[in-house]
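Structures are listed in the sections that come next.
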Structure I
Amino acid sequence: MGERPPGERLLYETLADGVEVLRWPHKHALPEREVLAFFAARGISASRWTNAAGSTYDVHAHDYRKTLFCVGGSITFFLPNSKLEISLAPGDRLILPAGALHGATVGTDGVTCIEAAEA
């Protein structure tokens, strides 16, 4: 296999420590109702949140698996153990396994996300 061109985003990636990223491949936005339907179909209660540009989250971990969809703006997650940065755009999904250390910085247009905790 050849190398990816610079800047090309894979649609699905399994990264270090069991982190998963699924990229939204379409030019149109991922409707929030579809994200909520995704969680509802799995019997999972989700919450929606927004943050202003430049907001940060210090490195922390959860005792649950976190599934997060970026539905507006952008956010970059930092995983210090694997030294990875994962930038999410609207429609992208991130799955962080329980115990995964992560922090984040909100992009220049702020961010809106829908997320849920799974046992």
Structure II
Amino acid sequence: MKKFITIIILFILLIFIFSSCELKSPMIGYFLITTNGGYMIITSDNNTFYMNNLSDKETLFDDLQTGDKIIITYTSIEDSYPARTGAYSCWKLKSGSIEDIPEDAIKKLKGLGIIE
């Protein structure tokens, strides 16, 4: 009986531990610095997301320029327009320029006043 109760307690403890963990997903896209100094990622299907730095590294986006291809890890996306997400990590895959960002996304962001 003691063994059974110990197994149940361990099982409940494992469920509690895993339920408190947030799973991070990857997202690949192009980095963009907005007119007001914010940071965005634009995916290949023209979805745009403001990024908040949720990492322990204050300089997470400092070495990036508009148009760089990046990959981030994030946990959730807020319902807003443009959407918002928190970046836990960010890696530069390839250097780029604004010409690398899809033209449709640029037009949409200019229309919203996010970039000039």
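A value of -2500 was derived for helix-only ellipticity at 222 nm (-39500 (n - 2.57) for each DSSP H run of 4 or more, over all residues; to 500); which structure in I, II was it taken from? Here the read-out was taken from I. Set I, II, criterion relative contact order in percent (Cα under 8 Å, 6 or more apart): the highest-scoring structure is I. Taking 14.0, 41 as the value of Rg and Dmax of the Cα atoms in Å derived from one of the structures shown (I, II), identify that structure. Of the options listed, only I reproduces it. Looking at mean count of other Cβ atoms within 10 Å over residues 68-75 over structures I, II, structure I comes out largest.
2.7 is what came out when distance in nm of label points 7 Å out along Cα→Cβ at positions 36 and 52 was calculated for one structure; which of I, II is it?
That value comes from structure I.
Read-outs: derived from the displayed coordinates by stated rules, not from any lab. Since we're looking at a predicted model, the values are computed, not measured. Cβ atoms are built from the backbone, for glycine too; each structure is taken alone.
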